[in-house]
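Where a number appears in this text, it was derived from the coordinates with a stated rule and is not lab data. Treat the numbers as computed from the prediction; the structure is a model and nothing was measured. Cβ atoms are built from the backbone, for glycine too; each structure is taken alone.
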Structure P
Amino acid sequence: MSKLRTILFFIGLIPFTLMAGIVAAPTLLSQKATWFVADIWAGLTLFWLRVTCGIRSEVRGAGALPSANIIYASKHQSAWDTLMLWRTLKRPLFILKRELYWIPFFGWYLWRSGQIAINRAERRKAMEQIIAQAGEAQKANRPIVIFPEGTRGKPYADTTYHSGVAKLSEALAWPVIPVALNAGKFWPKRPLWKTPGTAIMEFLPKMDACKGDKTSWMAELKARIENACKLL
């Protein structure tokens with residue numbers, strides 16, 4: 001049954017995304033219009049996910065979330081994560097791999113929405129780029145979203161958290177809000193098949209900006225996120 005649900009989800013999503021990308025192409029002339037299109041697409045995708053696959057979405061701890069001078073460090077298990085973060089936060093700037101810009105249609109809108117696309121093979125230059133673009137985020141009152149694991153992982157897996165978020169927090173003197181979730185239970189990276197349930201995203205209490213001891217700070221961040229994920 002889950003295979004049939006998943007097939008139905010993609011049968012609807014792929015043509016809709018292509019048609020929307022073509023019809024809405026003129027909005028690429030305006031970043032604000034692109035944001036509007038992205039909001040609609042993300043919302044309809046989550047709605048279609050619920051209808052076809054029975055995956056409901058729930059957000060916890062989202063009251064009065066700051067949108068300026070803040071970094072959100074999120075667990076990463078599924079494409080659902082990015083959809084919910086986009087829908088919940090105010091025009092977030094995601095730190096992502098530049099290869100995503102190369103995807104036809106999807107990548108164009110991603111680029112126009114003003115994300116931070118980095119070359120992960122050049123870590124030092126990537127950090128310099130992120131810090132430079134963070135200044136733009138500050139002026140525009142846009143939060144930064146980073147996935148410390150760097151890629152999607154399985155629920156409850158002991159993954160490595162990279163220190164980029166600590167370096168960024170220290171360089172900007174910005175606090176960090178950890179984000180826990182359980183979406184990988186229902187929309188995993190592999191296999192593709194989706195199962196019904198309630199995908200939950202929880203925003204945890206804010207951590208002070210990293211100051212010097214990156215190892216201890218990263219251990220605290222990982223512990224907060226992983227412990228919260230186990231309870232979801």
Structure Q
Amino acid sequence: MFILRCEALAKTYVSGGREITVLRDITFELEPGGFLAITGPSGSGKSTLLGLLAGLDRPARGRVLLDGHDLSTLSEDERAEIRAEKVGFVFQSFHLIPTLTARENIQVPMELRGEDGRARAEELLERVGLGDRGHHYPAQLSGGEQQRVAVARAFVHGPRILFADEPTGNLDAANGANVVGLLGELNRELGTTLVLVTHDPELAGRARRVLKLHDGALVSDSAAPPVTAEAASPGPR
């Protein structure tokens with residue numbers, strides 16, 4: 001049983017009258033509760049692959065199955081419904097709403113579903129180390145704190161799978177390590193499948209499995225070496 005499976009996935013664009021291949025023949029499967037890192041140099045196709053896996057874009061060839069749903073057979077609205085129900089996102093840019101407090105930002109996904117997210121938001125604020133910062137607006141928070149709010153928001157509706165695209169790209173090394181450690185803790189504790197895109201091999205090494213892309217092709221698929229509990233869970237600062 002796999003929560004995520006892609007088969008012979010390819011993505012091309014037409015530019016200047018010629019076809020440019022961004023991804024070629026990507027095939028892999030991921031079990032529920034897994035922690036996968038996708039790494040590789042800039043331009044290798046990491047973010048493009050993430051967008052296809054999450055149903056944000058359509059492949060030129062191949063298919064993606066997300067929690068049993070063949071995304072290639074679904075309409076735009078149907079894919080959006082799957083994402084709203086089953087998927088969480090964390091991006092390099094925090095994408096917080098500046099006119100909402102940290103607590104209110106975390107509640108947004110549940111409010112969009114017509115649910116009261118106040119208690120869950122409070123719980124996650126405590127979990128990410130911001131229990132006393134919920135009333136602050138994004139401009140009043142540091143970059144590391146804003147990304148922790150974004151992580152809490154991504155988990156608030158209990159997604160089956162979370163996609164994180166360079167989640168530490170706008171953070172210094174210490175805050176980046178804290179955020180990745182937090183994602184790993186929530187992956188283990190809540191059982192949410194985690195797919196992390198990063199160009200940093202050290203951060204990728206915190207995952208339990210690493211895919212490496214080069215020039216749009218999958219060049220390696222390996223289990224990451226184990227890390228110490230201290231390294232895996234540095235804790236919020």
> Which structure, out of P, Q, was P(r) over Cα pairs in 10 Å bins from 0, in percent, for residues 69-140 alone calculated from, if the result is 17, 51, 31, 0?
Replying inline: P
>> Tell me which structure, out of P, Q, gives 15.6 once mean count of other Cβ atoms within 10 Å over residues 149-156 is calculated.
In response: P
> Looking at structures P, Q, which one was Cα extents along the principal axes in Å calculated from, given that it came out as 52, 40, 40?
Replying inline: Q
>> Of the structures labelled P, Q, one was used to calculate helix-only ellipticity at 222 nm (-39500 (n - 2.57) for each DSSP H run of 4 or more, over all residues; to 500), giving -9500. Name it.
In response: Q
>> Tell me which structure, out of P, Q, gives 1.0 once distance in nm of label points 7 Å out along Cα→Cβ at positions 29 and 221 is calculated.
In response: Q
> Among the shown structures P, Q, from which was the value 67 of percent of Cα pairs over 12 Å apart, for residues 13-60 alone calculated?
Replying inline: P
>> I have 5, 21, 35, 24, 12, 2 for P(r) over Cα pairs in 5 Å bins from 0, in percent, for residues 45-92 alone, calculated from one of the structures P, Q. Which structure is it?
In response: Q
>> Using distance in nm of label points 7 Å out along Cα→Cβ at positions 53 and 205 for the comparison, can you identify which of P, Q gives the largest number?
In response: P
